[in-house]
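**Q** Right after this note come the structures.
Taken together, the values in this text are just the output of simple stated rules run on the coordinates, not laboratory data. If you're wondering where the values come from, they're calculated on a predicted model, not measured in any experiment.
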Structure 1
Amino acid sequence: DEAHSFDLPPNMVEQEFNQIWQQLQAEMDAGRTADEDKDKSEDELKEEYRKIAERRVRLGLVLAEIGRVADVRISEQEVNQALVREARQYPGQEQQVVEFFRNNPGAMAQLRAPIYEDKVVDHILEVAEITEETVSREDLFKEDDE
């Protein structure tokens, strides 16, 4: 992370952290706390999950910039297909689901985001020059800073 560091918009980090934290709280309330989190204090958990939020925001911004430079676009057909897939998860309520997304720009943005990210990753894979390298198990698991 240090090698690819840049200032992040604090509001984006806070919004991402809040979303992660709410999800974590719901999991904990349901008795599904991850084993590695059980013995940590709330402050330790918040610090750890804030770092995760920062990484997610950083990755999202990098992907957005790559997509912008590569002129990656999402078609209405792709959005409509995703909307139909989402609506099918709620049998009998498909029309309400479609209306909810059409009337809520934030929800629609959350539907569009993974489509865009997938297309950007596909673009990266298309243009990447991949070379194979044989490494030992020790080298593979060695820390980057060694």
Structure 2
Amino acid sequence: MGFYQDMEELFRAGKINSRDELERWKSKIAKKYKIPNPRNSDIMRHLPKDIVEKYHSILVKKPSRTLSGVAIVAIMTSPFPCPHGKCIYCPGGPEKGTAQSYTGHEPAALRAAQYNFDPYEQTRARIEQLNTIGHPTDKIELIIMGGTFTAR
């Protein structure tokens, strides 16, 4: 038997009914198999669909992210200078490889750089990530960050 089979048995036996219990059992079983604690998204991928649906509220990370039924996806425009020059308070800019008013360490900025500022790839990757961690993605609000896109 393996980690995921043990987790399935615990869910079916009704021994996991809260996030605390989930974390406790994850640690205990991971130690048994001498593996690092798997992420909840990994557990969801290996459990049967009926268990994932029944225990979705326990397994999903940060449920408030899509509580309204709308998933937020933020993408970033490519670096471009402001037409008036650089403001003192703007930390980024083309020379730093990020949109003018961002540091480049924000999750959307990191994802943008990872996908070479391709808006399609940024959006696809974020939606895929939200799906993987158990959030619905049938309704999306797309936020385009990086205010210098109007200066082009």
Structure 3
Amino acid sequence: MKVRFEERFTIKLVQSRPNEIFVFGDNLRRKGKKIGQAIIRPMPNAFGVPTKREPARYDAAYFSDQDDEIKAVEQALRDLYKLSRKYTLVFPLGGLGTGLAEMEKRSPKAWRRMNQILEEHFGVINGVVSRAAEPSLQP
């Protein structure tokens, strides 16, 4: 599996690498004002991992360790794993669920589960500065 990291995603960057999958933090509704990592959502090689319920800032918009949220994260990462067999994955250097989603604070169980899967199956240490678990995983 090939994994890379980019500090900032732009539409131009994603368009220039059609054979790579760019992974970003998304919400369950797959909608929003296109701020943060989600600006790449409309691109065919962008892949959103749910880290929030809705693209808003009221309490119910955030994950809160509900079963459906954890299952949504697990399913998204299963789907991403299938893509990883064919494509290089590009993760945000700033991590998934670290920004607007505030996952570690608002949904610690889902945060731990997501990070466990990312490390065990993708070799990614997720956090404010993400990195490969083993340097050899980066192309």
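**Q** From which structure (1, 2, 3) was semi-axes √(5λ) of the Cα gyration tensor in Å calculated, if the value obtained is 41, 16, 12? Write out the running numbers ahead of the final one.
**A** Numbers: 1: 31, 26, 16; 2: 41, 16, 12; 3: 22, 17, 13.
Corresponding structure: 2.
**Q** Hey, helix-only ellipticity at 222 nm (-39500 (n - 2.57) for each DSSP H run of 4 or more, over all residues; to 500) derived from one of 1, 2, 3 reads -9500; which structure?
**A** Checking each candidate, the match is 3.
**Q** Something else: Using the calculated result 25 for relative contact order in percent (Cα under 8 Å, 6 or more apart), pick out the matching structure from 1, 2, 3.
**A** Answer for the origin of the read-out: 2.
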